[in-house]
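Chemist: Input: structures, listed below.
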Structure 1
Amino acid sequence: MFKEILSRLQIEKLNEMQEASIQASQKSKDILLLSPTGSGKTLAFLLPVLAQLNPELHGVQALILVPSRELAIQIESVFKKMSTGFKVSCCYGGHPTRVEKNNLEQEPALLIGTPGRIAYHTRHNNYNVETVRTLVLDEFDKSLEFGFEKDMSFIIYQLSNVNKRILTSATDMSEIPAFTGVEDAFEINYLTTKENKPQLTLKAVRAFENDKLDALFGLICMLGGSTSLVFCNHREAVDRIGELLKKNGIVHDIFHGGMEQEDRERALIKFRNASHRILLTTDLASRGLDIPEIENVIHYQLPLTEDAYIHRNGRTARMKAEGNAWLVLAEEEQLPAFIKTKPEFEKLPATPKMPPASEFVTIYLSAGKKDKVNKVDIVGFLLQKGKLQKEELGLIEVLDFTAYAAVKRNKVEEVLYHISKEKLKNKKVKIEISR
């Protein structure tokens, strides 16, 4: 069964950590899985969860709690690609509870969600807590950091029939809180294995006369068209610096917890499909997001803790790849004690050269999964009606009511002209360059 699933996911074989998780799940009631961001933890717990699901039973059999909407959506996406035949539902803030309640009327075998939203459905008896046998607390350390202990504690207290618990973390857990119900967990620790040691180069630039924005502008220009995550400590800083970068002509997107869910999803889509190569963000993007391999992590503002520093850097140099972490330092700014590696200082160009325009542009379509539109439909539509060649079409993502497609920049106006009066699956659909 697992072999077929890997084939659907286009994975040749499981890694050592994933194999260890499956073996441990067959022998142990509770598991503590410690492994870095990007090492494949999602599959490492989804396969054991799948092994616990029974097609003869009704109701929610497994519950996965996660710290962010994006992580919930990502796990749901992976499970759907596995094509197991089991229903899965995803619940998170940012869209109506009414829609989720309707989905839960025919209870899924697997329920995924953020603590706040799952607590809501638990209080309103929108699913049967008695049928839940497996509990996964994914990125548990992050959930604690975000202040979800009260909601998680409430939910777990209601789950009286759970007989298997899997707790995952990207940082070492010196003590597991009692409210989790995890007892005598079998620990799988891949945090310090040689296989997971990042091939990371630490570099730094100094700002002239403490103007860090000028230094960031010069650094982005120096890095050219490479993909970069720029980290700030607070969402207000992201917004403020984003506006300043915009005035300097640097094309980018922003991502933080204060944004509407639709805007956050669109920012990640454009970053994934290479329409935007720079994403300005908070530590929310340091883990648990489905984004591609990043070439550069830029600490515009130095992280406040060692954990934040580790997780930011974990977005690059993943799975044996190489990457760079950059520190943007004011003239007299000193490194915190937890940064023990001495960075290589680079000199910024005297005359910055603007980075080239991205290869792709994202187009928006006002139809999605709920309209019975899938990727194959959109590919056919854009190739046949839009007169595109396969190599001129990039990543396509289909959401519930919308879809996004990356099109080569030099072809986008021509494509929009050709399809402006065409119908997608016999339906008139709004199509435009995504805002």
Structure 2
Amino acid sequence: MAATIKTQSNILSKLNIEHLNAMQEEAQTVISSTSDVVLLSPTGSGKTLAFLLPIISDLNINGVEIQVLILVPTRELAMQIEQVVREMGTGFKVNAVYGGRAGSKDKIDLKHRPAILIGTPGRVADRIFRDSFSTEFIKTLVLDEFDKSLEVGFENEMREIIEGLPNVKKRILTSATQKINIPEFVGLKHPTYINYLEEGTPQLKIKIVVSPTKDKLGTLLDMLCHIGNEPGIIFCNFKDTIQEVSNFLTENYVAHGCFFGGMEQIDRERALMKFRNGTHQVLVATDLAARGLDIPELKFIIHFQLPHRNEEFIHRNGRTARMNSDGTAYVLKWKNELLPDFIKDAEIEELKTAPIPSPSKWVTVYISGGRKDKISKGDIAGWCCKQGHLTQNEIGMIEIKQDCAFVAIDTKKATQLVQLVDNSKLKTKKVRVTIILK
């Protein structure tokens, strides 16, 4: 069943997008008419929507088995794509499976097959061979950020999955990296390349901040004061460094979240969610946050520790100056530290004395009801206003999961809200409501 122009217009309206960018327009045309496509475009340029629109337009509305398989390198990217498909409001079932999530939840979700299955290679391979569901109706395979999947060690799982897909007609590979090596097992024959990497990010400014001390912590605090109340990421190379930076920021009353591979899945999800909704303006992270994450427009990133390769430097910088917005990448260096050759055309930034950024207006509230309870964002907003006595501007971003929801609430009104609505009915479900402090 092909989607009409009206359908696409409705989808873009639901996503609050006025029009597609040049890369998305070209991708839609090429993917619709070509069997094998390699899409190369910078982080944050809209690759997810670029491949989803033509894929969804080609789905069979009467299909009862999985038609599209999307393999991704991280749990967060799987959840992000799933959320985008849901927000598109197409009516097609979509599910994401990934490590760190109970296998029993996968079984429940996949009992009725989705049209689109998204997942990390390890968990997808496990579900295919453990549950023995049919793969013969999978006609479209997407390897999103495929180079990252190979880099983190998913080659065997990817090979095993692809060899078990007998009827794939269309293969779409995406990457934000120019230097790519596509393994033979992927099965590309004569791919068409869509390459927007040369477009670069002309709005990006790279600036160097010099620290008189080797630990650089005092200068980092001065930088955050200099930048002010803006959302940004502080990149570190190791989780031990993240802990050191986090402890220092806590001691100096700078609210922030942390994000790295060794965290429990629920803590990673909550850190990103609190960053998205503005509870935290600053995220201290490893390169796991450099791409494939659903996070807001950032005004800055800070390289507290520099990556070892230019590719990682580019990916980190791609978190800011996105989609025609301005942004700054700061390189924080000790005065005796030598910078690698890939840092060029960077000017020295002199820091201005300023107070510590004020705390966020928002705090995050947890609600024990979600999509499976037929609860919508409108339901939550209306409930908070009617029963919680809040105004619209005291309610921030609302995120709904399968079995729970999270809402950004004005800090001054959060305790009042909990007292008024905890253990009350939201639609037909009695829910618990708590403030997330950590």
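Chemist: Identify the structure, out of 1, 2, from whose coordinates mean count of other Cβ atoms within 10 Å over residues 108-115 was calculated to give 15.9.
Modeler: 2
Chemist: Between structures 1, 2, where is distance in nm of label points 7 Å out along Cα→Cβ at positions 20 and 164 highest? Before the final figure, lay out the partial values.
Modeler: Values: 1: 1.9; 2: 3.3.
Once distance in nm of label points 7 Å out along Cα→Cβ at positions 20 and 164 is tallied for 1, 2, the winner is 2.
Chemist: Between 1, 2, which one scores greatest on mean count of other Cβ atoms within 10 Å over residues 28-35?
Modeler: Working: 1: 21.4; 2: 16.4.
Structure 1 comes out on top.
No value in this document is a laboratory result; all are computed from the given coordinates. Bear in mind the structure is a predicted one, so any value in this text is a computation, not a measurement. Cβ atoms are built from the backbone, for glycine too; each structure is taken alone.
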